[in-house]
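Take a look at the structures listed below.
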Structure I
Amino acid sequence: MKPMQLPGPKARALIERDGSVISPSYPRGYPFVMDHGKGAEVWDVDGNRFLDFAAGIAVVSTGHSHPEVVKVIQEQVEKFIHISSDYYHPRWVELGEKLDEIAPFKEPAISFMCNSGTEAVEASIKLARYRTERMNFIGFTGAFHGRTMGAVTFTASKPAYHRGFYPLMNGVVHAPFPNPYRPILERRPGEDYGETVVRYIEEEILGPILPPQEVAGILVETIQGEGGYIIPPDGFFPALRELCDRHGIMLIADEVQCGMGRTGKWWAIEHFNVEPDIVCSAKGIASGMPLGATIARKSVMDWPSGSHGNTYGGNPVSCAAALKTIELIEREYMHNAKEVGQYTQDALCEIMARHSCIGDVRGLGLMIGVEFVQDRESKIPDDAIRDQIVDRAFERGLLLLGCGKSTLRIAPPLSITRNEIDEGLKILEEAILLAKK
C-alpha cells in the first residue's frame, strides 16, 4: 500500500497552532488531526481515511459517533446539560441501577460517579482508607492508574510519570506484577506463577515492610494496560483474594481499560472467578463522553454525606451516553468482542509465525498485545521496531498505540468487523516488513 503524505497541509497548520497554546505535557504519538469518524473508521482534516485500532485508548467502545449514542446525547442536551451532584436526576439513578445489575459482586453494588479513570481510582483509595481505617496500600510494577497525585503514586510503568513530582502519596509499596512471559521470581514446584507473586507479597512485603493489619487495600489492574497488555496467570487473583480475606484488606480492581465488555465479559475479573471489593471503571463506559465510576459492594461504600463528592459526577449527558453504551454492549458488542477478538488473535498468531521479531501474542477479547523482541530466545524488548511499525502503519492508514517496553496494543472499537480486522492486519504486516528492512 502506498504511504500517504502525512501530515497534510491542514493538519500541519493545526499542529503548529496547537504548539502555541496547548500544554506540551500531552504525549502525542504521531501527527494525526481528526476531523470525523464512523465506527472503526476515522478521517483527518485533510480527508485521509484511517482504521482505528486504538479507539481513543479503548474509549469509543461502540465505535465513533454511533448513531444511537449520538441520539440520546442530543435528546439529553435539549432537556438540560448539567445539574450538580447536590441534586438528583433520572439518568443518574438509572445508570446506578444498571451498574448494580452488571457489577461483579453477588452483594448489591453502590456507585460513585466522576469524570475519569484517575478520579475513580482516587475515590477507591479514599474509600478503602475510610472503610478499613488503615493508611497503607500495595500496588504493582508496570501499573498505570492515572496521573492525579494518589493515582500516580500507584502508577509504575514509566519514570516520566513521577519525575519532578516528588514527594508522592505516602504508604504505597509495589510488588512485581505476574507476567507469564517474563517471570522474575522463582517458582516452587507445581506453583502457579500468580501464586508465586502472592507468596512474595506475603513473605517479603506484609510483615517485613507493611504490617498486614495496617494495609487498607491492594490496587491492581485486572489486565495491565500501559504496562504491556499483560494477563496474569489463572492462580493470581484467587490467591490474592484469599490473602485479602485473611488480613481484612480491600481488593480494588482497576478495570478502567479492561472493563465494559472489552474482554468478552463485562469485567475482566470475571475470567478469574473472583469478586473484588471495589471496581474502578471509565474509558469505554460512555462511548467517549467523560465519565468514571467507582463501584463497590454496598457493605463497603457506607461513607456518610459530604465525605466525598464531585461537581460533574453523574453528568446527565454522560449518563445518557453510558446507558446507551451499556445497552449496545449487552445487545451485541460484548459477543462481538469475544468472537472477533479470537479471530484477531488467531490471525496475529499466523503473522507471528512469519516474523521472528514477534515474541508473544496475548489477549482476551479485543484487548490484545503483540510484543516485539530482538530474538525469541533472549526476549530482549525491541522498542525501536515497535515504534517504526506504529509510524509505518500510520502512513498507510492504521492507527496503533504502543504499551509496555515493546508491545503494540490492538484495542479497536468493540463494533469492529472481521473485514476491518483483515484490512488493518494487512497494513500491520506490511508495516512489520518495512520496519525489518
Structure II
Amino acid sequence: MLTRFSIAAVVVLSVFLPFVSSGTGSDSTPPTQVRLTQIQAGFSAITDLQHAGDARLFVAQQGGLIHIIKNGSTLGTPFLDISGRLVHGGERGLLGLAFHPQYASNGYFYVNYTYEVTPGGQLRSRVSRFSVSAGNADVADAGSELILLEFNQPFTNHNGGALQFGPDGYLYIASGDGGDSYDPQENSQNTANLLGKVLRIDVNSTAGGSSCNLAANGRYGIPAGNPLADGAGGACDEIWAYGLRNPWRISFDRQTGDLWIADVGQAAREEIDFQAAGSAGGQNYGWDCFEGTVVNNMDRSPLCANNPPVVAPVHEYDHAGGKCSITGGYVYRGPALDGYTGAYFFADYCSDEMWTLRRTGGAPIVTKLTVTLSAGVLNNIRSFGQDATGELYVATGTAVFRVDDPSPAPAGT
C-alpha cells in the first residue's frame, strides 16, 4: 500500500508488473527530524488544505466553510460557505477541494461534499464546480454552483472525498466503499458502481457521459483513455482504479506525475498504494479481498473467488502502538527542507506519528520522523497540504502547521 497477487484460499504470487522507478528519493541516509511551525489555529474540523497557484492557502472545513490564510493571517470572511447545503459529522461533510489548472484565468474550483436528498433521507456524495466572485479574489460566488456528479452513500462513513487534478488535466476523485465495516454491499470489487474507487473525469468537456445513471449526468466528459469505459451498461466509465476501502488522501507528485493513494484499513493494516506516471489505469488494489497483503476472511466479495490480479501496497503497517488510520500526504518538492526532496510524507490519525517513504528502485525506505512543535498541540493529523512553491503543511482539526527544517538558520544568515 509491490507486486501483484492472485486471490485464492492462500496468497499465491501470480501476476507481476514491472516495478517502475520514477527517479524519486535518494540512496543516502534519509533525514529523520522535522519541526512543525504553527501558522494559524482556531479552525473547526479541517479536512483539506490547497493552494490556487499563488501565496494563499485555502483551508476546507468539514462543516462547509473554506477560509483563506493570506499574508500570515486568516481572513475574516470565508472564501466559501456551503454549510447550509451539506450534512456533516463523523465522516460526512465538505471533504475535498481542488482548483482548476487554469484557475488564474477561469476562476473555477471544485468541492466534494456529502448531503441528504431529503432531511434525514438518502445520503449522497456530490462533486460541484464553483467560481470565484467577479469583484473579490478572496470570496467565491456561492450562487455559481454547477453540480457535476452525485452518487448515493449507503452508510454514514467511508466517503473518501479527495479531489486532485492530475498532470493530464483531468479531475481525479477518491471514493470510499460506502461504509459500515468489511464492505457489506461488496462495492469495492464491483465496477458497476463508483464506491471504493478512484474516478477520472474531464471537467472541460461534456462528451462521453456516464453509464451508471448518475444524477447531474452530462456535465463532464469521460476521458478517452479511461480503462473501463465501455459505454452504456457494464462498468462505470468514470472508474480509473478500484479495490479501495476509504482513500484518505490521494496526491500526485508534482515533478514526476506519480499517483499516491493512502487507504484506511479495517482492523489490521493501513496501506499506501502507488501508481507510476503514464499508467493506463485499471488497477485493482485488493479490498475487500485483501486488507493490505493479508487475506480478508471477513465477508469477502464473491468476486474475490474469481482470483482477480490485484496490486499490493508499496507499504503497509499494523495497528500496534495505538495506530489506527492513515492520513496520506504529498511527495516533497519544495526548496526549503534539506534532504527531503522526493520523500512521500504520511501520518497516522490516532498515534500522530509521521513518516517518509522513498522509492529508490529497490525496496521502499520508510523513515519514522521525530517531530518538534513551535507551538500548539499535535492531536489527530487529519490532512496534509502543499503551497504553490511545494512546501508542506499538516492540519489537525483546529490548526495548520508548516513542515520546517528542525534547526532553522538564525535570522539574518
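What follows is calculated from the coordinates using simple rules that are stated; it is not laboratory data. Everything numeric in this text was worked out from a predicted model, so none of it was measured. Cβ atoms are built from the backbone, for glycine too; each structure is taken alone.
So log10 I(q)/I(0) by the Debye sum over Cα atoms at q = 0.07, 0.09, 0.14 Å⁻¹, computed for just one structure, reads -0.30, -0.50, -1.31; which one of I, II is that? Working through the options, I get structure II. Taking 0.35 as the value of FRET efficiency 1/(1 + (r/R0)^6) of positions 52 and 188 (r between Cβ atoms, R0 = 30 Å, to 0.05) derived from one of the structures shown (I, II), identify that structure. Corresponding structure: II.
Can you tell which of I, II yields -11000 when helix-only ellipticity at 222 nm (-39500 (n - 2.57) for each DSSP H run of 4 or more, over all residues; to 500) is derived from it? This value belongs to structure I.
Here the criterion is distance in nm of label points 7 Å out along Cα→Cβ at positions 92 and 148, and among I, II the highest value is seen for II.
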